[in-house]
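Asker: In what follows, structures are represented as structure tokens.
Laboratory data are not the source of any read-out in this text; all were calculated from the coordinates shown. As the structure is a prediction and not an experimental result, all values here were calculated from the model. Cβ atoms are built from the backbone, for glycine too; each structure is taken alone.
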Structure I
Amino acid sequence: MNSVYKIDLFDFALENGVVKRWIPLYYQYFGQPVGTAPVVLVNHALTGNSQVTGENGWWQSLIGPDAVIDTDYYTVIAFNIPGNGYDGNTENLIHNYTDFTTKDIARIFWEGLEYLGIQKLFAVIGGSLGGGIAWEMAFLKPQQIENLIPVATDWKATDWLIANVMVQDKILNNSENPIHDARLHAMLLYRTPLSLNKKFNREQQEIRQQYQVESWLLHHGEKLKSRFQLASYKLMNHLLKTIGEDTHCGNFLQFGKETNANIHLVAVDSDYFFTADQNRETYEILKRVNTNVYYHEIQSIHGHDAFLIEFEQLNTILRNIFIKTKQKAQ
């Protein structure tokens, strides 16, 4: 595993006016040394982390030597969202989680990049919550990202998403087994009826006299409980509902006029969390004022989690951005 590095941020003023005297920002980088190659920032999702490639990398099918995001050519940087507790780290846990927003996280990431001497990015890519943070980063600095690639997300949280965040928050604060039970509910949002029906076909386990789907859900609950901390889950869940909360359609259009980024929207046709309809609407809004906007759609029965499952389709979409750029440079 590539080493985890730390940047110390001091006297950081959050959007709500609270000043954090110290925020440790942990990150990893892969591929070419910083300052020698185009930089790709990868933002992780709710239960993700900075280990984006390598043996345990959650996007290893997309990132690595000779992969679409080729670490033999690009510098790949991934920050851990402060408070995610990656690798058992407890010093950056955040208990006053409602103080933070995705805009705060975007500002923290930009400060981390500036500390590393990086002013411009070849690309920012992220799925779900990570894509929402990518949008917020672009709103803050519309001229400093060449390719904005939000995957299975949108520039704003909808009422549907906000409602589900509230349900998750109630479970996390009231259940006797909070992470486990919240995960059961979340998995039903990340998948679809068709996906689960095809996977389990009403099969039962003989030993436990339990449906296979029940066993699968309980397994995911225990799995997350064993590797994730309650404070981290509360924060990550809360951040989802803050995506785009300071942005309305008018200043979103203004962003579309100002940015010089190529914006690649990647939706999942069966996503219940950030629906394809949302992304098509975003595409139509931006196309009014910007010609460098592109819409891509992953076809899948698996719903929101398709961005972690349908690697062949995602590779095909990204190939035109990353490999063609590399070929032109060579």
Structure II
Amino acid sequence: MKVTQIARVALGISCAVFFIWLIASQIEPSELMNALQNTNPSWIFSALLAFCCGYACRIARWRKMLLQDNSMLSFKNCAGPLLASFAMNNVLPFRSGDVMRAFAFNRQLGTSSGIVLASLFVERLLDLLMVLLMLGSALAIFHLDFERFAGIGGVLLISLSLLIILVLLFPRLFTPLVRLLNSIITRLAPGFGKKLATEINKGMASLIHLSKKGTMLILVFWSCAAWLAEGTVFWCVAMALLPAIQTPDAGWLALPVGTLATLIPSTPGYIGTFDYFTIKAMTTLGNTTAISTAYALLVHALLWIPPTLTGGVYLLALNTRKSHTKNI
């Protein structure tokens, strides 16, 4: 492992430990256990159903992006790689799942790494756009001051959203910059630069194709559906903690705040960072620290366990099948 990678891991662990310490210093274990024991299982089951709907929308969105390169691609063939990548990201550092999704399933997907990388780029931009819009909406609905609560002004929030929209709809504007970066890499490493140029050309062609109004509208639709489903997960978990939780609608604020907190260096699975800022969002709207902590732990478990288990089972089955094929 390189020095920079070791430093990143150390920084992530340090941040996670710091935020876990902040959480632990504010609650009594007995209060936390009491809050968790009174959880309504029917609402947790509803949250799980919403979670499954959200991931189905994510798979459908990714399939739509890849159809340009493989018109015969099925939902089933997309589901496994996507869930496997989320599982890997949840347990390994350095976004290992994204790397695996870009390079390990090309034969199954019937596409190239350049196309998959372009789809991951668009996926991240769409997700960030949805989270920013949800944050802005939640802050407006709950009458919270943008700058005081989020540490950023409304102008910056709007500017970031507009920049993302610009990249999604007009990728050609950024072609010269991409070409310049590739030429610099080619000078430093000619062989790698030429291979990279091929993938970049495929990726830029994919971005331009996806930026077409009809295609982008479909991608935005699936993105909205996915994030509304995830918001429903947050809300259902809050309802599961009634009557101890005073403002269950605060879950709609906790979603964008907790999600943006995952940008802070942390461990795989965003332990500590996600939880601390989710708690902060819940307490801001009048919920107690103990119930907000129970809420954050339940939400985190629902977001982490299902994709990690299903993705892990898929990878295990895939490796078993490959081993069996080799032995025949």
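Asker: Going by FRET efficiency 1/(1 + (r/R0)^6) of positions 139 and 267 (r between Cβ atoms, R0 = 25 Å, to 0.05), which of structures I, II comes out largest?
Answerer: Biggest value here belongs to I.
Asker: Quick check on the output: 32 is relative contact order in percent (Cα under 8 Å, 6 or more apart), derived from one of I, II. Which one produced it?
Answerer: The correct label is II.
Asker: Could you figure out which one of I, II the value 16.9 for mean projected area of the Cα convex hull in nm² was computed from?
Answerer: Values: I: 16.9; II: 19.4.
This figure was derived from I.
Asker: Quick check: -12500 is what I get for helix-only ellipticity at 222 nm (-39500 (n - 2.57) for each DSSP H run of 4 or more, over all residues; to 500), calculated from one of I, II. Which structure matches?
Answerer: Going through each structure in turn, the value belongs to I.
Asker: For FRET efficiency 1/(1 + (r/R0)^6) of positions 195 and 275 (r between Cβ atoms, R0 = 41 Å, to 0.05), the calculated result is 1.00, so let me know which of I, II that is.
Answerer: Numbers: I: 1.00; II: 0.50.
Computed on structure I.
Asker: Let me ask something additional. By the measure distance in nm of label points 7 Å out along Cα→Cβ at positions 123 and 283, tell me the structure among I, II with the highest figure.
Answerer: Largest value of distance in nm of label points 7 Å out along Cα→Cβ at positions 123 and 283: II.
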